[in-house]
Structure 1
């Protein structure tokens, strides 16, 4: 078990590529219901909750965390959407979804990897997850209200998005609140959380690609475009976190930058599969591959800034 865990945890990009290949090659995977993606995301959130035992919340500046979440998941997505709408309108909806989803549940572990302030990472991850059931529907509510939504891409009503968010975020948290007292299972999930998280993300990617196989095969040149646009988005997210925390110690700057960069792309994939058209689904699915390249990109950024 330990050897398998080490193999998976140290080869995240390879695991994602293999999951994509599985989605293209396994014929029965596409027959699973779309709701399987929501169940998988709920399990991912449930596993992530066990990292809360690390504590350290007394040192958190909650006002800074709240302002950061409003900037990063409220304002920045709108600005990116506006730019995309004027330059590449067919990708605007996907970019808005990608930019609005919260910090990845794995951000505390990633922050620790870069020697950042882990308690603040937990705070950003938790608060951004909590506001997501309201923030995501709100973003697409104004988009539809002002007649700026593409009817071929934006499918969901705000209530549908909210219900999906509740099942993906709030319900797993409530279940964790009950099961965390069972020491044996809690210790097991805590010790193997990263392994389970990678496998769950890989399953979501395989499921999405399997369901969009025909669209992908008929638009192969578009994949490189999707990847490039996603990388540009992530390249914007990184300096946003660094700028916001410009008056904080280096450890906290690392935290905000890492949390800004590593958003929950797997959640956007699940939402797209349930509520959006194939163009958005393919874009956010390819964004997951770009997301897997972020550790290298962020490492270069911190070396440039002489941080970490």
Structure 2
């Protein structure tokens, strides 16, 4: 939902009547909405990037690799809130801005804002919508996972999913010599089996139809495997697709993953045989994935 007129209307109703019925009405639309979050550039941002953003205005698309600091509002008691706004105009109501606009304004799904609050280690208390007008505070319900990490109750599936995509699958690829043959023969079922094992006696929330795959024997020295991951339980740092590349002649393997970033952005990550995670670049468009990822893998063999 890009147009937040209905979100704004229901936020004003909640502010007026202040009861659970109107909170529920607001959450019906806010949960699917895109809100606007001001940000600042991290320390060490290159002068070239700063100059580019200044020339493009406050709504420029972020260059690859830039991780902004998001706006935090602090109340009189020192409580910290992640601030989101229904429009750019609401951001400009900041009484302390003195007419200045934020260097960055990022469109983010509310669901991602909620997870940032829930997983924050910096003392964020809640999310606040339009703090300079409606000032609606949304408390994010949290609990602890088995590692003591803070997480929304509804996001346990997301935590499991992230671990599988960025840890379990590459570990199996590099440590289990038979895993690559399972991936070549039936990548969808192989990946789904990993999810099923992670949930134990509890049923995993995914079916066979949630996975889609492609296996290409591109040459005698390159097999390319792509598995498109489920559209359920998505969030920042969950995978859109995973990629396994294999040289059958040398048994050399590579593991890449396209993950969701802020807003609609995507990043290409790589997991190395020792478990190191490498942020490679902005993800290639889908039609270029095979060529660009293969070039990275094959190019190393040619060095």
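Identify the structure, out of 1, 2, from whose coordinates distance in nm of label points 7 Å out along Cα→Cβ at positions 16 and 216 was calculated to give 1.3. The structure behind it is 1.
In this comparison of 1, 2, the computed figure -0.41, -0.51 for log10 I(q)/I(0) by the Debye sum over Cα atoms at q = 0.09, 0.10 Å⁻¹ is attributed to 1. Distance in nm of label points 7 Å out along Cα→Cβ at positions 72 and 136 computed as 2.5: which structure among 1, 2? Only structure 2 yields this read-out. Looking across 1, 2, the calculation of distance in nm of label points 7 Å out along Cα→Cβ at positions 168 and 232 that yields 2.5 traces back to 1. With respect to relative contact order in percent (Cα under 8 Å, 6 or more apart), the largest value across structures 1, 2 is given by 1.
Here Rg and Dmax of the Cα atoms in Å, for residues 200-279 alone has been calculated and equals 14.6, 41, so which of 1, 2 was it run on?
Numbers: 1: 16.1, 49; 2: 14.6, 41.
Checking each candidate, the match is 2.
When distance in nm of label points 7 Å out along Cα→Cβ at positions 96 and 208 is calculated for each of structures 1, 2, structure 2 comes out greatest.
Out of 1, 2, which one gives -23500 for helix-only ellipticity at 222 nm (-39500 (n - 2.57) for each DSSP H run of 4 or more, over all residues; to 500) as computed from the coordinates? Corresponding structure: 1.
Every read-out reported here was derived from the displayed coordinates using simple, explicitly stated rules and does not represent laboratory data. Everything numeric in this text was worked out from a predicted model, so none of it was measured. Cβ atoms are built from the backbone, for glycine too; each structure is taken alone.
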